Structure I
Amino acid sequence: MRAIHQIVAGFANGDAISNEARAMREIFRGWGYAAHIYCETRRILPELRGDARDLATHRDDFRPTDIVLLHLSIGSDVNDIFPTLPGRKVILYHNITPAEYFRGVQEATAHLLARGRQQAAALAGTAEVVLADSQFNATEIAALGHANPQVLPLVLDFSLLRAKPDRRILRQYRDGLVNILFVGRCAPNKRLEDLLNAFYYFQRYVQPLSRLIHVGSHAGLEQYHALLLARARELQLKNVVFAGAVRQAELNAFYQVARVFLCLSDHEGFCIPLLEAMTHDVPVVAYAAGAVPETLAGAGVLLRDKAFDLIAETLGRVAEDEKLRRALLATQRERLARYERQDLAAELKRLLQPLL
């Protein structure tokens, strides 16, 4: 049996690329192919080591008739192994955050990102098919020397987002406060300090009975997390919650208690939480960075600059003006419906057809 195998730099729960790799694995198996996910063991969560294989010790799994798909997102040893494997090659580019965001905050991550950019350029010409999950990313991978990249929007399992929410979170945060939510890794490019600055104006001048919730892991970025805690104290903010990494049921509950989703990130290759917020009928206010305008595609509120006082006023209107909320939610439902109507499995098959 021919195989379509995938290689990832890390394998975890709640991680967008890991989730997409799982979804693709089921698609490939549905086509009648053998399909496994490979990574470095040290980058696979211990509880998931039965769900992914160590690439270095399973090189013999790969045969010349197979297809090998690399999810390219950060510097990793797997990027160097990929071109040496037998099989026909595919690269799916998820964007590599510029290392400069992490300089002086997390040098180890900055090194991996810089290495990833170098590896991405070195991999030019090694794959017969090059994919990217947004036009923004396709333009970027083309600039790194890869010919004719094609756009394949992220293959998402929306059933996970629509699963039952955690009741404890619902009880705890449905307490009358206006909840402003952001979901994403606690990383410098996400500009969580800008969230705090905007929330300062919102809580002080617009809605004192409010809460800012951030959901996302700060593992490996404890120094940045500590700076954010210090900034929140400096601004004398109340009700700021750094929830950290959470289970899917808890994530679904945080979306359900949110009044507005606010994203002020400076660099996004796709930004899945925008679609997640739409799935939960949470109005989105987002800064127009990277692929954000492309992902919103006319839905939500798109910010062209970061005037924090004006952002606070915008949050107030979105939170309280029911007519505006209905209009925003209508555009978001239309956008989400268009996304879900896409037959991404069929599109993936079309893009891989030269190799199948």
Structure II
Amino acid sequence: MSRKLKASPIKIAWNADLPIYASESFLKTVSNEYGWLGGIGESGKEVCVLPYAVISKAIFRLVRFTTETIWLNEEAGIEEEREFLNSVVDYFTTINADLIIPPTFTSLFRTYPEGAIAVPYGSYIVELSQSEETLWKNLHQKHRNVIRNALSKGVVVREGMEYLDTAYCLVRDSFRRSAKGFVPVLRQLIRNDAASFRNQQLGIRDNVKVFAADFNGIIQSCAVIHYSNHTAYYMHGGSIDRPQTGSNNLLQWESMRYFHGNGTRFYNFVGARINPKPGSKQEGIKNYKKRFGGRFTQGYMWKYPIRRLKYALYTMAAQMRSGGDVVDQERKLYQA
């Protein structure tokens, strides 16, 4: 029989063994209203924690989770987590939230509360505790070949916050070249300006690394990675229109090598569709991530309509702005 976990507000003492997205420094970059809900067991002790931000926009009070449920000692069963998430919904009902919107791609839940609108989603995660030799062998042969090619041509990967503004421009331009794809995180990035992007990264500057692939003095591609000892997340990435062959692959490989040497446990490629349309751009992205040797982890993205009228208005606005949020987009693919 599963434990009944009641969600209650708590304050956590974040440490680097937890995901960076559970830290107060990161939550502050999302909203001025944020916190953590703890799953309190029958003994009165905290069993799990779920960080969140409340985003006030126009007439809406929107709740967004920045990670999935974090189990503090040992992982509980699926039904136990579902009970906890049911209690989470009850809590946000009491503080007059309008709806729980889909979490960021860094959050992959094992389950979802009763009444939620959910869709399967996944991510490729590399275990960095393996030796560097094993990590290299786990790369697909095509990745290894183009990485060798980039190195032979003189592509060099550098790291430093001085590449932050360049990274913003490359991410922005890459999105514009593929604007038909639905990438909510990047849509938000485009709506913001470079200063806002920079301020968010500087808000967690001790937990951000910016990598740039340089060829003959021209930056080919960049990656902005948020990290702690727990996981390095490939959060933002972009490239010039026609980068030197293999520069993107080398960029990822050198990033993985850096965090392997830094003692980070996992490298998360942040998001992959379960069954993308054959031949589509999304299938290409999924295969690109897959070939770095990561384990495919499947879970759920979900949202919850607390106030039905506000939810209906939110849905209309999301449809008009970008064809729906990520959950709506994925549900359309599954229904097609």
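Every read-out reported here was derived from the displayed coordinates using simple, explicitly stated rules and does not represent laboratory data. Please read these numbers as outputs of a predicted model, since none were measured by experiment. Cβ atoms are built from the backbone, for glycine too; each structure is taken alone.
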Ranking I, II by mean count of other Cβ atoms within 10 Å over residues 243-250, the structure that comes out highest: II
FRET efficiency 1/(1 + (r/R0)^6) of positions 35 and 163 (r between Cβ atoms, R0 = 35 Å, to 0.05), calculated, reads 0.60; among I, II the input was structure II
Structure (I, II) behind the derived value 1.9 of distance in nm of label points 7 Å out along Cα→Cβ at positions 43 and 155: I
Highest-scoring label, criterion being distance in nm of label points 7 Å out along Cα→Cβ at positions 67 and 131, among I, II: II
Read-out relative contact order in percent (Cα under 8 Å, 6 or more apart), computed value 23, structure in I, II: II
Note: semi-axes √(5λ) of the Cα gyration tensor in Å at 34, 23, 19, derived from one of structures I, II, originates from structure II
